[in-house]
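These are the structures, in C-alpha cells.
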Structure P
C-alpha cells in the first residue's frame, strides 16, 4: 500500500449569518479559530485553511500566515471549489474536512479515524462521525479521497452541494460510495459544542474558561457535560440550521 498524503482542510469565514465574525471571537485568551487549529494539531496532520477572497476574510488569511498554516482562498458560496482547489494545489490523496466553528474538536479522535480509513485502503470509502451521530455536534469530521472530491467538484450542481462540500459524496449521488461510520459506544449527540449563536458562545466560554476544556479529550468533555447538566442547558434550545438554509 503506497503512502498517502493526508491533509486536514478547515473552512473559515467571517460572514456567518447568526453570529458574524464568530471564529475571531475570544474564549479565554485565544480566538475560537486559534483554539480550533491548536486542537487539530493533535491529529499530527498538515492543516490547511480554506477561506474566501473577500476582504472581510483577510484577518483569517493573516492568522493562517502567523500560524504557518497554508491558506487557500476562493468563492464564498462555492465551498466545494475551495476544497477541491486546495486539495489539488497541495496534491492531497485523502482529505479530512472540518469546520472552524468547532473550537474543541479532538485531533486525537481524528488521528484514530484516519488510521481506520487508511486501513480500509479503498478510494470509494467516505468515513465520518457526522452521519450516524454519537458524538456531540462540534467534534464533526469527514474523511474521503481526492477521487471522491474531484467527482463531486465535476458533478455537483445544487447550491447546497456546493456550499456544504460533501452532500454529493455522502448522499451517494454517484452510486459507488461506501459509507462508513465512526461511532462511540453510547450516544452523546444531544450535546452541542459548536459555535453558531450567542448561546453556543456562552457554553464554549464556560467550558474553556471555567473547566480548561482545551486540555481535555472528547470523552472527558462528554463526561464533564454529563456531570454538569447546567452547562448543556446554556444552548439546549438552539436548533441546528438545516442543509440549504
Structure Q
C-alpha cells in the first residue's frame, strides 16, 4: 500500500464530507484497517468522523457531528480522483449536538422562515421576526417570536414552551406544549406548532443517498443531543456555493 495509505483515504473522506458543508470549524476522519494492505482491495474495518461548527448551505448549523462506521467497502481507485465511492451501503452510528444559538439561528434563516411563512392564520399571511429558542431548567424548550398577521400594524408576541421527542425514529416533534400570551397569540402559536411538527420529518432533510433515523433526544445543559443512525448508500455529491 505504501506509507500513509490510511492517511490518504482519511484525507479523501474528510474532503468529501467537508464539501457537503458551506463552512466547517474542524473535521477529521480516522480510518481503521488492519493489516493496512487490505486498503488496496478497498476494504476498511471502519472509520470515525468528528466535525465541529458545521454550517450547511441552507444556513443551518451543527455544533458537533460524530459518525462511526464499521466494515466499509470502497472503490479504492476513485480515491485518487477525489471521490469516495461505496461498493455497498453502510450504516453509521450518529451523534449530533445543537446549541441554543444553533436553534435560534436555524429559526431565523431564510430556509426556515420561508417554510414558516407558508402558514396562514384565518386566511392571512404571517411574517415571523426575532425568533429565539432557549433550553429551560425544566428541560423544555422555550420559543419566542414576534409575528405580523396580515396588515396588522403591531406584531403579536408568541411564547411557547415544549418538550421535544421523536416518533417512528424519523419525525421530530414538539410535545407537552404550553402557550403564553392572550387568546389570539395562543391561536397563532398553536397553528405555528402544528405546522412545524408537520415539517420536521428527517426524510425531508437528508442528503441524497442517505437516510437518517433518530433513536433518542437528550438535553445536556443548554444543548440538544440526538443519537441515531445514518444509512449511507453513497456519499452525496458536493454542492456548489
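Only the coordinates and a few stated rules stand behind these numbers; no lab work does. Because the structure is a prediction, the values reported are computed rather than measured. Cβ atoms are built from the backbone, for glycine too; each structure is taken alone.
A value of 20.4 for mean count of other Cβ atoms within 10 Å over residues 165-172, calculated from one of P, Q, originates in structure P.
If Cα extents along the principal axes in Å is calculated from each of P, Q, which structure is the one that comes out at 45, 44, 33? Working through the options, I get structure P. A value of 0.85 was derived for FRET efficiency 1/(1 + (r/R0)^6) of positions 77 and 197 (r between Cβ atoms, R0 = 30 Å, to 0.05); which structure in P, Q was it taken from? Source structure for this number: P. Looking at relative contact order in percent (Cα under 8 Å, 6 or more apart) over structures P, Q, structure P comes out largest.
P, Q: which one has mean projected area of the Cα convex hull in nm², for residues 53-180 alone, as calculated, at 11.5? Derived from Q, not from the others.
In terms of distance in nm of label points 7 Å out along Cα→Cβ at positions 61 and 157, the structure with the greatest value among P, Q is P. Looking at structures P, Q, which one was helix-only ellipticity at 222 nm (-39500 (n - 2.57) for each DSSP H run of 4 or more, over all residues; to 500) calculated from, given that it came out as -6000? Working through the options, I get structure Q.
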